[in-house]
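Just below sit the structures, each encoded as structure tokens.
Just so it is clear, none of the values below were taken in a lab; they were calculated from the coordinates. It should be emphasised that the depicted structure is a prediction, and the values quoted were computed from it without experimental measurement. Cβ atoms are built from the backbone, for glycine too; each structure is taken alone.
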Structure I
Amino acid sequence: MGKRFPPKKILLLGSGELGKEVAIEAMRLGMEVVACDRYEGAPAMQVAHRSHVFPMLDGKKIRQVVKKEQPDFIVPEIEAIATPTLVELEKEGWRVIPTARAVRLTMDREGIRRLAAEELKLPTSPYRFAGSLEELEEGARAVGFPCVIKPTMSSSGHGQSVAKKPAELKKCWNYAMTGTRAKTGRVIVEGFIDFDYEITLLTVRHKGGISFCAPVGHIQIDGDYRESWQPHPMSKVALKKAQTIAKKIVGDLCGKKGRGIFGVEMFIKGDKVWFSEVSPRPHDTGMVTMVSQTMSEMELHVRAILGLPVPPEIPCVPGASVALLAWGNMKRPVFIGVAEALKTSGTHTRIFGKPEVKGHRRMGVMLATGKSVAEARKKAIASAKKVRVINS
């Protein structure tokens, strides 16, 4: 007789589009889902059993909600979370996914880069950290121009910029300070790598070990995902190196008990591979797996969390995704052109249901499959161009 299934409850900290898909997959397996975010009506809240609205950096409130809800699993879905509270809760016996240490280290670019480069000795771009404009200027001279400046804590490209010469550093510093998700007062400055392409290697740590999805190629603009596709072609040597890097970083972050999916970003040139960043949760570039794999990255995440079987390799068909963006200020955004966009066979869409737009925001994704990655990308791009987001 097997173990009783399923465990009772999952608590999402952060309820964006990826969290929404995680919630759906958890509910398909009989889980009760409680969604939390800083604003009412976040995507995962729209499908969850219950929700709570509060700032994710409020550790006291996180603790109150955990005590009230008594979840089997605490699942962070965003970077900006009160990680010291998660560390405390884990020590008290609560299950944090994948581990509180993984969430703490990866929310801060300084922590994860020092782990990867200085402790695990993984190949990375040249880098320095800076806590002032003067330190940034010194770091930029060390890594060379052009260089990339990022807040040590941000996501989706917020606060990220490129300096091509010393005179641009002050502007980059100010931009980083306004774009950070938390007031760390620090940035990372990275030297450029001459790479051919970059990938996300979705890596699943589960009860049976570690499994890899096929490489996801992607295009980012100012650090923000715009397009991705799977599988991205790589040499066998480069793929092996990428899997070795991913296994090392994921294995360290998980320790003996950690479970879940990680998005490991890497730069590739020929057979050379450099580690870039890692996310301890489903990755935005991995939304393509909703059509390219029989088990999406969100389903794999939930399977790993619940201790369910995950195959050693996850097969895929050629697929592509294109982000649907909106610009401006909208209180009740609506989509036009969706029917026209879906006339092409093999196209799909996911509309996230975000209730407003301030500045620019990813509001949905257009997905497509094809006989080849090139065909899938062509279909997804063409369909995405037919969709517009406007104010109602």
Structure II
Amino acid sequence: MTRNVAILGAAALPVAKWQQPRDAELQVLEHEVLAKVVIEAVADAGIDKSEISSLAFAQPRPYTQQKYFATFIANYLRLPCTGSVQEVLGNGMTAALAFEAAANEIRLGKSRVALALGINWESAIPAIEHMMNSMRATGDVDFHAPFGFTPISWYAMDAARYIHEFKSSRAELASVSVKNRRHASLNPIAQFKKPITLDEVLAQKPIVEPLGLYEVPPRGDGAACIVLVDEDIAKASGKPYVLVRGKGFFHEGAHQINEVPNDMIALISAQKAGQAAYAEAGVAAADIDLAELYAPCTIIEVLASEALGLVPRGQGARLCAEGATSLGGRIPVCTSGGLQSRGHPAHVTPFYSFFEVWEQLTGRAGERQVAAARLAVTSAELGNYNAAMVHVLEGVR
């Protein structure tokens, strides 16, 4: 018999450029920043540190000087653990995998309180070094990397195909950026808060055609900690909490872009992972009140929304332009501001999705609060959604 898992507390650093250049006289130390976030999250949950018995870390970027970061932080926080201390790595899915690792400690009875946590420093790394590392980490070194095949280029091809297939337009896709910036303007931890217009989005320099500057994710730094507990502890606390109702995972056996012909804009992995999560939760896509999706570019928010059944296939971009996925719309998507505006500290980005959902489902989201929100869905990806992890979460007050 497995135990139910709940989120009882969380904290997240505002996404920004926190990292200092390597030759700077003063450095912002990652372990000090993460420690403050952990202290805030644990205090919010009302948990004593002696109750924590497992730590699941999103492995830091390769630029981090301190290796074996998990055990270093366990020492820095003076946190002896009887469950496990581990780091996990899975590209953009890294933090979601860490969340699952912490949740599994509770499901299996190894821990009653576990932390899913991590920090992502990358903003001061030279762009050339960052891109070369990114291409080798996310692409085939024998095929993608030699030709400069960057991650944004996958998404740009998706966008071009979507526009062709469904008679959409760049303007419809760009409306996702406008919507997300409007949401981010209400989010105190968002990286970019100044509202933008559709004309401003369309006027930006191209990054990879048809995607411009405001339609792709910025580089930024972030840190987050999610406090997971056995639901019995959450109930006894008397505090609002978020219950993990369902989860799903699917890897389609491809590496970024499959050499075997397939429907490149169907996001089969998100479809199958979503179906598994909905089935375990005993809900349907129509029951979801809001979604916080891993979508580096505008097109991916559209495709993931469609794959998860939140909007009909081929209509996601148009419905966004019409306001259906905005706050106040039929199904608000990325109320945090999404990866283009809330920010994208890659290895911890899914933690920010859980943080946003936790705020929404416990009624803490302020001006961006979705009224009567009870059920939410999150997603995370590997590569060009060649794999997906989906969670269904429920607010309990």
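Which structure, out of I, II, was helix-only ellipticity at 222 nm (-39500 (n - 2.57) for each DSSP H run of 4 or more, over all residues; to 500) calculated from, if the result is -8500? Value -8500 for helix-only ellipticity at 222 nm (-39500 (n - 2.57) for each DSSP H run of 4 or more, over all residues; to 500) corresponds to I out of I, II. Tell me which structure, out of I, II, gives 0.70 once FRET efficiency 1/(1 + (r/R0)^6) of positions 96 and 248 (r between Cβ atoms, R0 = 25 Å, to 0.05) is calculated. Answer by label: I.
Comparing FRET efficiency 1/(1 + (r/R0)^6) of positions 176 and 280 (r between Cβ atoms, R0 = 35 Å, to 0.05) across structures I, II, the highest value is found for I. Which of I, II yields 1.32 for Cα Rg over 2.2 N^0.38 Å, for residues 272-327 alone, as computed? Attributed to the structure labelled I. Quick check on the output: 30, 22, 19 is semi-axes √(5λ) of the Cα gyration tensor in Å, for residues 128-311 alone, derived from one of I, II. Which one produced it? The value was obtained from structure II. Each of I, II could give FRET efficiency 1/(1 + (r/R0)^6) of positions 240 and 256 (r between Cβ atoms, R0 = 30 Å, to 0.05), but the derived value 0.15 comes from II.
semi-axes √(5λ) of the Cα gyration tensor in Å was computed and gave 31, 25, 20; which structure, I, II, did it come from? Going through each structure in turn, the value belongs to II.
Name the one structure among I, II that relative contact order in percent (Cα under 8 Å, 6 or more apart) of 24 was derived from. For relative contact order in percent (Cα under 8 Å, 6 or more apart), the value 24 is produced by structure II.
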